[in-house]
1. Ranked by mean count of other Cβ atoms within 10 Å over residues 25-32, which of P, Q sits at the highest value?
2. Identify which of structures P, Q gives the largest calculated value of mean count of other Cβ atoms within 10 Å over residues 9-16.
3. For percent of Cα pairs over 18 Å apart, which of the structures P, Q scores highest?
4. I have -4500 for helix-only ellipticity at 222 nm (-39500 (n - 2.57) for each DSSP H run of 4 or more, over all residues; to 500), calculated from one of the structures P, Q. Which structure is it?
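Coordinate-derived values only; no laboratory data. Fair warning: this is a prediction, and the values are worked out from it, not measured in the lab. Cβ atoms are built from the backbone, for glycine too; each structure is taken alone.
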Structure P
Amino acid sequence: MNQNEILEHEARVNITWKGQNGDLPNPAPFDAADGDIKQWITEAVQNGSVPGIREDAEVDFRDFVVDRFRPNEQRPYCLIQVRPKTPFG
């Protein structure tokens with residue numbers, strides 16, 4: 001299997017943190033619980049393993065939103081986005 005291949009039940013996990021943006025190096029289960037996803041990305045940012053996001057021992061995703069998107073014409077894989085809450089949602 002190609003390391004970049006994302007299986008049907010998996011998703012790329014995209015993270016926005018302090019104006020930085022990056023993807024977890026490995027896909028995650030699309031149906032994983034929000035708490036599990038937040039734990040995985042917390043550990044990844046704490047140890048500096050998310051390309052595009054600087055290591056941050058004080059990272060806190062507790063109040064962040066976890067959005068899930070199915071594949072579409074532009075993106076042939078599932079996507080999970082973790083982002084800060086905004087005034088509109």
Structure Q
Amino acid sequence: MKRSRLVGLALAGGAVLTLLTGLYPLRTPMGATHYGFPLAWLTRLVIAPEYFPWRVNWPELVVDLVVWSGVTLALLVVYDRLAD
């Protein structure tokens with residue numbers, strides 16, 4: 001598999017996995033619910049809905065994207081080596 005295609009698939013897979021972890025709630029102190037794994041990048045605050053209770057922590061979202069892209073890249077490389 002070409003290197004550019006491998007990196008593109010890894011980034012796409014990392015983005016999908018990062019967004020899927022946004023559905024996974026983490027245990028947190030009272031007042032907010034955090035979503036994302038391994039880092040909580042999405043927070044839902046316990047406030048009135050008209051104040052938009054959702055907050056995105058952008059640096060943690062980027063770290064999650066890098067982590068999951070790395071995992072996806074490793075799996076794709078192993079698959080590519082075994083498929084030959």
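1. Comparing P, Q, the top value of mean count of other Cβ atoms within 10 Å over residues 25-32 belongs to P.
2. That would be structure P.
3. Going through P, Q one by one, percent of Cα pairs over 18 Å apart is largest in Q.
4. Structure of origin is P.
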